[in-house]
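Take a look at the structures listed below.
Values quoted throughout were computed directly from the atomic coordinates according to the rules given, and no laboratory measurement underlies them. Only a predicted model underlies this, so the values are computations on that prediction, with no experimental measurement involved. Cβ atoms are built from the backbone, for glycine too; each structure is taken alone.
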Structure P
């Protein structure tokens, strides 16, 4: 949701994560609005080459990496997102963080690979912190199994369904240089691009 819309949020509105439309948005107090604006300024936006570049495997698991993932989690929370990929903060690393719901533990997936996805797919509207004002329908598998490492380098396997599966797929797309506009029906893309350009222009010239 674009910054200029924050002042008059209605409870019926929804908030986008890095990325997915997830839940009714509460009324936001001025401090939350200010934090979100600052967080969004730190997220790379459409047109930045890093968003279309494939990220590189992570081989070093140290305190610097763990500090980085914690910082990304805090930035994601301030931006009112549910997922954030390293490329969205300008880092070409194959990792992302996500939190399915407020108060849930922060999940860190490093070098993630989808091992299996269901034939059962569904269309759902998604948004993206890197694409202001863009909300488009994207078709994805409903169930997936993903292998990855955590911030300590330990190997993990996650079976995810529904919203969690969609978040993981969305963020993994970022690591491959793929944006939701690359997956949306052509019929929606033109209107989405227009809305995004208007939002970006408003942000540059408030």
Structure Q
């Protein structure tokens, strides 16, 4: 693992490779919110915090043309979950941007991400010495919103190839993880959109300008 100190170069990845079953299979990253798409909201929040940003997306890539981001599909078939997207980002960094030895992951359905996300994750990693740092709010841990060392890519690939889909929580715990907590009020910065009701709630937040839009 790279030496532990804050503010190392980071590759950001927006995870958009899932099947959106709870949204009826809708193309979740492209759902509208506040006159934009969910994906553009997330990119706007994360891009300034990272040295480079990519999109993990499966299926037809032309639907993401407007993002101007490199699109990196899962490198393991069968949609084995968000860990596959994290692995794809780790391997992309190791191949094309070896100086970026850390990956910050966020799902495509979290439009209210905090502006200090990556900075606080890095600070916690440097202070704790743990290889993995996950975000939390209130009493919830958000395992897909996390900082990962690319040095773990071979172990992660072996785990997914041998065992298939894995929980992020279990795999992270096996390597050592620390959590960083943000306040969940007035708006949970990690509010995520899984249902039509969630999307309506997010739209109400935007309209009331309570989320900093």
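So here's what we get for this one:
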| item | result |
| --- | --- |
| Label whose coordinates, when distance in nm of label points 7 Å out along Cα→Cβ at positions 71 and 183 is calculated, return 2.8 (choices P, Q) | P |
| Among P, Q, which structure scores highest (criterion: mean count of other Cβ atoms within 10 Å over residues 143-150) | Q |
| Distance in nm of label points 7 Å out along Cα→Cβ at positions 47 and 159 from the coordinates reads 3.2; which among P, Q | Q |
| Structure from which 3.0 was derived, distance in nm of label points 7 Å out along Cα→Cβ at positions 39 and 167, options P, Q | Q |
| Distance in nm of label points 7 Å out along Cα→Cβ at positions 103 and 119 from the coordinates reads 4.0; which among P, Q | P |
